[in-house]
Structure P
């Protein structure tokens, strides 16, 4: 039975049909022979010779059949009622039993084929459809036989997993949107309060001697700064939306040439901040497919963050273990706090004493790394400095 289940639908169907056909033929032959014997046993006592014959041997070894001269006057005895009934039944069964066995064979073959090849996968698919209709994607499709329906169930299971992953990504996106909205609401409160407060102050004191020209200029400056901060927030939100919607531009590049270009750009940052950047790269001489713009932006953002907090130097290391390119940036600053480790890649996260930026640097790195099939990790080095590790799938 297990061997039949492992065969393809076509092979299983042909095998069951052949077995059923052989069984029908054997049963039909046996039933016809039995009924014929019953019929003959009834006919034999009533048989008579219409033309007696004599067999004459010839000298050449052949025989001649000659009619006899004395023909007895034989008369056939009549059938009894019981013999007539049995004879008619046997004669009828000779015709009907092969037909009956043919239909029975078809029914049995269909039933066996359905039970062996169709019942289990169809039940699994039916239950899966019911679960999906109820918005339940946590069920598994467990039918894994190597036949056509097994492949169909495998495709259905793959579709279920994709739907589940899409739902998870959708909910994760909804949660991220909530965090964005919460961060925006929190950070916009201060500039909105400034604009609202000073506008009300101006409204109450227009035409009075309280407002001097220098005071009005100062208030206008505060309002201008608050409006500029609102504009910066709007631009930041637009940038995040653009990053989430953007498609990476993959190119075939040589790792060695890319690292030389990266080292040249980072040396400029090092000179501007008067901080040493120790660059190391253990990469093969290999051409890979990646999005250079995403890689450069990730490295620039992480290095810029490290330059803000480091004391004297930064270590930047590149390594490749197929299929991931790993970038590790370590500084000698105070390191990440527990809250930083938990939330630093979230939207608009800033440390308690950070006011000059919107907290999007590591968020942008996370988005680009995930778009590149990778991820980002935060931890502290043994020396105490902050360490950021990014993996990008090539």
Structure Q
């Protein structure tokens, strides 16, 4: 009946299920696994601990019996990255699954560096390290978000040096584990929380150095991608010069130490005051020079006759006007005089050509009644009425006899 299928009418006892589970697990055999020791506790010569996956959120418990522990060639502690030969072991009485360790070794530094380099190339290929993605830091942040361990030296260094440089600076602190199994999740959450804070102008992730393995969490892909997605400028101040974690590459600024981060994020108030004083001095000198130049220009303008003696131009123009008036009168007089002389000359010519002048010399004009001028005796037979125009009037006459024509040289006027 124990081998029958489990049904509602014929359920398995818990012990049967537990034994079946143990049978399945026993058949898995041994396997080499890699992870980080997140818990290491010795009791009675045995070791009870936990091993955590480095890329996924997975943890298993393990047990190292005293007989195996005495054969281990190295000392192990929490935070070590190891490779272990384990066999799953299901404890029926307690209903727990643990890994029995038969052999354990430290992960070689070369292996870790190789995996880290592969991840570095992958993220670089995605452009997460490009200089074009780097955001400039604010000149004077009013509020700094600080991700660090609580009461750590890194926290004290950043705050002390920042406030020495600019006493009015404020901090929003986000405490997180900076090593161990909680480190990646807590630092990632702290970055995201500060990035969402509208008062935070820049974020500093600070840790006071440490050995390479303790800093591997700052190269975790989840943490690095969270830093890359951050919209607030981020400064990495891990303080490890030999082996740079990937957070240094994706951050907008890498600082060598927490103290260096404070100095590069916050300006020195004394330096800025000196710059202000220098700028004010240059501005004052420049303004003084401009004013002096303009004063000289105004003095030169005021010294010109048109401004120093404004009546000068009136007097000058008055003299010109008087001169022009006199010249105009003179020209008019000359023109009138010349015109008068011309008129006299024309009058003389006109008088010389006028019939009245001929009459004044004793000549007369003889005309018939119809006004026709008599030019020959034949035009005035006897009894013809004539009108004779003299110099001072006219008379009438009647012809009586035919007279002979006078000689051409005879000046005697006709009767």
Winner on FRET efficiency 1/(1 + (r/R0)^6) of positions 291 and 339 (r between Cβ atoms, R0 = 41 Å, to 0.05) once structures P, Q are ranked, highest first = P
query = The value 2.17 for Cα Rg over 2.2 N^0.38 Å was derived from one model only; which of P, Q is it?
reply = P
query = Out of P, Q, which structure matches 14.9 when mean count of other Cβ atoms within 10 Å over residues 99-106 is calculated?
reply = P
Percent of Cα pairs over 23 Å apart, for residues 155-266 alone from the coordinates reads 63; which among P, Q = P
task = Name the one structure among P, Q that volume of the Cα convex hull per residue in Å³, for residues 211-314 alone of 161 was derived from.
result = Q
query = When helix-only ellipticity at 222 nm (-39500 (n - 2.57) for each DSSP H run of 4 or more, over all residues; to 500) is calculated, the result is -13000; to which of the structures P, Q does this value belong?
reply = Q
query = With mean count of other Cβ atoms within 10 Å over residues 83-90 computed per structure, which member of P, Q shows the largest figure?
reply = Q
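Where a number appears in this text, it was derived from the coordinates with a stated rule and is not lab data. In this text, all values refer to a predicted model and were calculated from it rather than measured experimentally. Cβ atoms are built from the backbone, for glycine too; each structure is taken alone.
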